1. Tell me which of P, Q gives 14.2 when you compute mean count of other Cβ atoms within 10 Å over residues 26-33.
2. If we compute mean count of other Cβ atoms within 10 Å over residues 82-89 for structures P, Q, which one ends up with the highest value?
3. Can you say which of P, Q returns 23.0 when mean count of other Cβ atoms within 10 Å over residues 50-57 is computed?
4. Here FRET efficiency 1/(1 + (r/R0)^6) of positions 10 and 58 (r between Cβ atoms, R0 = 25 Å, to 0.05) has been calculated and equals 1.00, so which of P, Q was it run on?
5. Comparing distance in nm of label points 7 Å out along Cα→Cβ at positions 42 and 66 across structures P, Q, which is largest?
6. Assuming -0.86, -0.96, -1.34 is log10 I(q)/I(0) by the Debye sum over Cα atoms at q = 0.16, 0.17, 0.21 Å⁻¹ as calculated from a single structure, say which of P, Q it is.
7. So FRET efficiency 1/(1 + (r/R0)^6) of positions 90 and 122 (r between Cβ atoms, R0 = 35 Å, to 0.05), computed for just one structure, reads 0.15; which one of P, Q is that?
8. If helix-only ellipticity at 222 nm (-39500 (n - 2.57) for each DSSP H run of 4 or more, over all residues; to 500) is calculated from each of P, Q, which structure is the one that comes out at -33500?
Structure P
Amino acid sequence: MKFLCKTHRRTLLEDTDAARALWLELNARLNAERPVPTPERVRQAGTALEAAGIYLMANPEADAALLHRYHETAQQLIELLVQLRQSRLAIVVISGASALVEHLARNGADRAAALDACRQLTLHGMGQVERAMGSRFPTPAPRPARTHSATLH
């Protein structure tokens, strides 16, 4: 999902310190405000997550604190989307954030923290989605094992 316009994205790609500053500023603002789900807060949380992704892609050797903060930023957006009944978009955020964290783990980030971030995104994020959707995700029934027989004629 993209929240930044091309011009702002290009600016942040060229100045990753500005991406980090934007990420942290928006994250702090979201934490300080009352958590009322509005489209504006979704834009802020999405912009924060996108700026975080730009910064982390340029600095893949993220430590545990940065990975934890990234996970929290993703979780803010997921919560807002779920509250606004946008569960499918929340799933996209979970997938994208997990993919970025896995990429970082393969490229020098703190592996234990990356694994924990992925686990939390999956457990907490998908837990919220499932509760919001009323467990409408179909649970596949176990299939009996197929038996193959060969007959020689």
Structure Q
Amino acid sequence: MNLNATILGQAIAFVLFVLFCMKYVWPPLIATIEKRQKEIADNLASAERAKKALDIVQAEATDHLNQAKVEAQAIIEQANKRKAQVVNEAKAEAEAERNKILALAQAEIDAERKRTREELRKQVAMLALAGAEKIIERSVDEAANRDIVDKIVAEL
């Protein structure tokens, strides 16, 4: 192998080029690369923190949603109980009112029946007395007539 001055000149030029690159080119490139690596690492860490925060928020949202569902179910159950209570109270009031109306109607019917029987007894007594008068063909005085009617009414 021939080592001549050209190769030696090229080697010196190459060494100078490498030294120049190491002094002026590499530091900005390395700084830019390190800066970019740091940005990427920061962004990855930020994304990881955001993902954890999202998971926490989603868990809280799920908890709140479940709690809201439980509360809504409790409110619905309470409303259904209140509805049943109101319906039962209304039924009880209606039943009491019906019983009251029936009792009043029955009392009116009984009073009317009693009054009608009393009138019927008096009419029967008067008819019997009138029939007896016609049969006997004589008139009984009014006071005796009343006594007889009262006795017949009492017996009926």
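Bear in mind that the values in this text are calculations on the coordinates, not laboratory data. Keep in mind that what you see is a predicted model, and the values were worked out from it rather than measured. Cβ atoms are built from the backbone, for glycine too; each structure is taken alone.
1. On the way: P: 14.2; Q: 10.5.
Value 14.2 for mean count of other Cβ atoms within 10 Å over residues 26-33 corresponds to P out of P, Q.
2. Numbers: P: 16.9; Q: 10.0.
When mean count of other Cβ atoms within 10 Å over residues 82-89 is calculated for P, Q, structure P comes out on top.
3. Details: P: 23.0; Q: 10.0.
Only one of P, Q returns 23.0 for mean count of other Cβ atoms within 10 Å over residues 50-57, namely P.
4. Working: P: 1.00; Q: 0.00.
Matching structure: P.
5. Details: P: 3.0; Q: 3.9.
Of structures P, Q, the maximum of distance in nm of label points 7 Å out along Cα→Cβ at positions 42 and 66 occurs in Q.
6. On the way: P: -0.86, -0.96, -1.34; Q: -1.06, -1.10, -1.23.
Clearly, the read-out refers to P.
7. On the way: P: 1.00; Q: 0.15.
This value belongs to structure Q.
8. Working: P: -22000; Q: -33500.
Considering all the candidates, the number was obtained from Q.
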